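Next up: the structures, one after another.
All of the numbers you see were taken from the coordinates with simple rules; none came from a lab. In this text the structure is predicted, and so the values were computed from the model without any measurement. Cβ atoms are built from the backbone, for glycine too; each structure is taken alone.
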Structure 1
Amino acid sequence: MDRIHISETSSDKVPNTSPTAASVSTDMYGMAVKSCCDQIMERLKPFREADPEAGWDKWVERAYFERVNLSAQGFYKTPDLWFDWSKGKGNLYSYFSYGASASEVEVDTLTGDFTILRSDLVMDVGDSLNPAIDIGQVEGAFTQGLGLFTMEQCVYLEGNGRTQRGQLFTTGPGTYKIPAVSDIPVQLNVTLLDGTSNPQAIFSSKAVGEPPLFLAASVLFAIRDAVRASRAERGIIAPFQLDTPATCHTIRMACEDQFTQQAQQCFTNLSSTRKWTVNV
């Protein structure tokens, strides 16, 4: 490993690379690197066969003096991807990633605040290239999903002369809440599924950057179950709507009691109702 050095990305090396996005970086560039290695190993083959015990340094030295090209360029394009939109048939993806999650939450029905007591995540990443990195990716994507499903609400301005109606107010972390240390589960367990090789990608691995984000939906549904239990205690069995993001305000209003009814009246009839609450 101490012989491996990686320089900064530069278009003077490969001008038409794809961005490191959509969770395909390892799939594409892993294959491209492997292509380079295969080319160089093939050029070193005569020296390896002539003296198998010489070792890497000697093979490279002899190839150098024989004027063998010891550099290579690799490029990879995922094969067999196509789609006929007129017929609705084709193959848009080379493989699929799978995961499962279960979460336990505690909801304060008087404020709408909640605590994630525990989340258990299982992710199919094929044969993991680096379990430490993959687990970190799962944890990070799950936390990002918490923001998506429970916090990061888009708020648009009404317009008051200085601002335009419909202008987005929550343009960054300074104007909306993102997950912090205190928001992650008290107990977070991540397991990489064993025995799930993937012949479609480099060394049977699978993408793990973005797919785990959806595992955070287990928190949303756990909150919904808690709200349902709270409503049932007051004899409310009617269906209810809990939109995402399930913010404290949304959760509190979904619990439905005397105070939420008064608040709703205040919100819908501002001119005649005494303002005893503030819509945040």
Structure 2
Amino acid sequence: MLKKMKYPLLCFIGLLWLPSAFAKQCVLTMGYRTSERLPYIQKAPSNDGFYFDLYDKAAKRIGCRLEILRAPKKRILRELEFGRIDFYPNLNYSPKRNKIAHFIANGLPSNQIGISRRQDPEVTDINQLLTRNKTLLIAPGSHIDGGLPKHLSTRQPPEMDIRTAIELILQKSGDFFIYEEASIRYHLTQFPNPEIKIHHKCCVNNNKMYLGFSKMSPYYASEPNADYDRKQPLSPTNQPEKLLVSSKANQFAKSLSRMHQLGITVKLRDLYFNNNQKRYATHVAN
């Protein structure tokens, strides 16, 4: 009787183990808008680019798989708030966003510069846009470091990338656009435009690039941060809570930090911003 029961019993144990094995599978979901941000990511439905390679490598190093959801940015930020996506790849810090996301450095710098029509005077302070009666173009869901002057004229199209911003500026449907420096320089290297002027000193700079990890994600867990300084303002590096060591969010952060230390992040960035420029230029032209 025992021999007869042996194989059915093993099959039953196997069936019990199978769902638990699948339940433990780690899938990190990154959310991003549908428009392109070359060379970081191509226009949906393609997810090729620096973001995928960076975060896919970091995820695999901790036994996870990366998935990417594309939708308008405002919807993506709502998904982040409710934990339906795990992280947004490049999220500028603000007190409001701090309530829904934990900020993790991805190993890259992030500076903002501005562009305008060639004949416009140099902008060294964003308040000058107000005194000069200029209209600032803003991508949906974007955040300008240092904030915006009260009563500044703004325009916010439903979807906007660098190429669209340049078209609107040249059509005089807007006057100024602020964006990440590396992305603007990459675009203007691929598509030089003598009618566009770069403003290097318009904005708050010397920042790190952070991903925003959802505080509602099943992979997020936190504990009190003994290094928190109540006398200092909240920032990505001064928080009352820190990631729980055993959480997947913390493992992901450590994976990205280790890749930065090993030089993997910089090499990958150089590959996309230097060696692969022709590939992305061809994509945009088509």
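Remarks
- Of the structures 1, 2, the one that 20.1 was derived from, the read-out being mean projected area of the Cα convex hull in nm²: 2
- Here relative contact order in percent (Cα under 8 Å, 6 or more apart) is compared for structures 1, 2. The highest value is that of 2.
- Read-out volume of the Cα convex hull per residue in Å³, for residues 123-186 alone, computed value 97, structure in 1, 2: 2
- Identity of the structure behind 2.7 (criterion: distance in nm of label points 7 Å out along Cα→Cβ at positions 43 and 259, calculated), options 1, 2: 2
- Label whose coordinates, when distance in nm of label points 7 Å out along Cα→Cβ at positions 59 and 251 is calculated, return 5.8 (choices 1, 2): 1
- Source structure (of 1, 2) for distance in nm of label points 7 Å out along Cα→Cβ at positions 75 and 243, computed value 2.8: 2
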